[in-house]
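Derivation of every value follows stated rules applied to the coordinates shown; laboratory data play no part. Small disclaimer: the values here were computed from a predicted structure and weren't measured. Cβ atoms are built from the backbone, for glycine too; each structure is taken alone.
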Structure I
Amino acid sequence: MRCRLIAVCLLVACSVAMADNSEKLKEIQKKISERAAKHHSVQYKMNMSMDMSQAGMSIKSNTDATFKYMKKDDKMLVRQESTSVTEMKGNGMDQKTETKGTSVVDGEYSWSYSESQMGKTATKQKVRKQEQEPFDPSVGWDQFDVTPIADEKVGDKTCWVLEMTPKNPMMKAQMSKSVSYYDQATGLPVKQVAYTADGKVMSTMTVTDIKIDEKIDPKEFVFTPPAGVTVQDLSNSDNGMGG
């Protein structure tokens with residue numbers, strides 16, 4: 001009888017904790033969405049490092065990127081520029097590659113350009129109508145089990161910290177969870193750490209130099225392909241890009 005009573009008490013305590021977490025998550029998500037929705041333009045720098053070992057292969061990469069987003073009427077204009085260095089070793093391979101990329105969304109079309117040792121490619125795709133608030137980082141949370149944990153500071157920013165576990169078994173086999181940090185002042189993500197299935201750090205993403213609602217030259221959202229590069233026009237395909 002005593003054991004049964006203890007079990008019931010534990011079950012009640014667990015249910016109460018889950019309810020508290022659920023309410024806290026709803027409150028955090030609401031604040032993130034409301035604060036992100038106020039932004040008319042956002043600019044920042046991002047660094048992502050990745051270190052993975054699998055089936056005798058070691059893959060390490062480092063990416064530095066700049067992002068610029070601006071709302072115009074009911075459209076989102078975007079410019080992203082990145083440089084990635086990837087090293088692959090093992091199974092007789094020792095390879096290092098550098099890739100430079102530029103992506104531009106001009107409100108009607110999405111343009112993408114990539115340059116590496118393999119050559120230069122560029123594509124053009126039609127942009128679908130944006131259905132969600134473009135700056136809302138909580139879009140896509142339904143793909144995860146999200147648990148709020150203790151607030152932390154990232155630099156001088158006080159952050160909500162959320163542990164996110166993938167619901168998809170295939171994704172979970174590759175990434176057991178990620179821990180995401182959202183700036184409480186702006187609602188924007190400033191850090192994310194992803195873990196492998198065996199609990200090792202797989203990748204770390206950090207965001208710096210955030211600028212909110214500063215003027216951006218409209219020319220930044222005009223894409224001009226480099227000389228000699230042919231743009232593959234995919235704008236009539238069904239694979240339109242969100243923007």
Structure II
Amino acid sequence: MSIKNKSIVITGAASGIGRACAQLFAREGARLVLADRQTAALKNTQDCLGETAHPVISMAFDVGSSEQCSALVNKAVQSHGCIDVLIHAAGICVAAPLLEMTDDQWRETLRINLDGSFFITREVAKVMVAQKSGTMVLLTSDRGLYGSSSYAHYAASKGGMIALTKSLALSLGQHGVTVNGLNPGMTDTPLARGANPNLWDEKAAQDVLGTANLPEQAAQTLLYLAGVGGAFTTGQILGTRLRNGQ
């Protein structure tokens with residue numbers, strides 16, 4: 001099942017996996033709506049796409065704002081008449097050992113990662129239920145399954161996202177909407193490097209395959225879930241890596 005001419009919203013499109021999806025999906029002929037709060041980087045993503053089959057729409061937004069998620073969805077529908085696919089890649093990850101973590105660090109991570117996931121999927125779900133079709137894929141994390149000693153807030157948010165993904169699948173399946181998650185594993189993105197840049201090379205070498213994923217590899221997996229995989233798969237959390245020691 002091709003994504004050619006499909007209306008696809010990508011959050012977190014300014015960098016990392018979201019940006020790689022924008023590049024790949026544009027080459028596949030999708031109609032794109034790109035969103036991120038990093039306005040300069042988002043413009044750079046759009047500029048790097050070059051000539052595309054359809055005009056690309058970009059919008060600066062904060063996924064942790066219910067109102068801005070609603071505005072993004074309205075813009076996509078006004079422009080394309082529908083939303084066929086949501087790739088939800090927006091998120092933050094800032095290191096904070098548990099005993100040193102501030103209330104604000106906890107709340108901001110949950111606001112962006114978990115609240116934002118609820119806000120954007122709720123608004124997109126309204127459109128997809130009305131049209132009786134659609135596919136959502138959320139960027140989750142194996143930290144949501146196994147926890148983290150230095151990122152408890154991030155792990156908690158991703159654990160919530162995994163439960164939300166499964167709940168959405170149960171709620172929306174009868175309306176022809178599929179919902180899945182991707183645990184991409186250790187991926188070479190600004191978010192991952194920024195979380196612990198001094199230990200990046202050491203951590204990458206300790207990966208089960210001896211290196212980190214590339215965003216482009218994750219984008220290929222998301223292409224499958226957005227297309228043929230999303231036609232019959234729902235409520236699943238696809239992982240790309242076995243953790244070392246398992």
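Taking distance in nm of label points 7 Å out along Cα→Cβ at positions 94 and 206 as the criterion, the largest value within structures I, II is that of I. For which of I, II does P(r) over Cα pairs in 5 Å bins from 0, in percent, calculated from the coordinates, equal 1, 6, 10, 13, 15, 17, 15, 10, 6, 3, 2, 1, 1, 1, 0, 0, 0? Of the structures listed, the value fits I.
Here helix-only ellipticity at 222 nm (-39500 (n - 2.57) for each DSSP H run of 4 or more, over all residues; to 500) has been calculated and equals -6000, so which of I, II was it run on? It would help to have the intermediate numbers written out before the result.
Details: I: -6000; II: -13500.
Structure I accounts for this read-out.
Upon calculation of distance in nm of label points 7 Å out along Cα→Cβ at positions 110 and 174 from the atomic coordinates, which of the structures I, II produces 1.7?
I
For the read-out distance in nm of label points 7 Å out along Cα→Cβ at positions 62 and 142, a value of 3.4 was computed from one structure; give its label from I, II. Computed on structure II.
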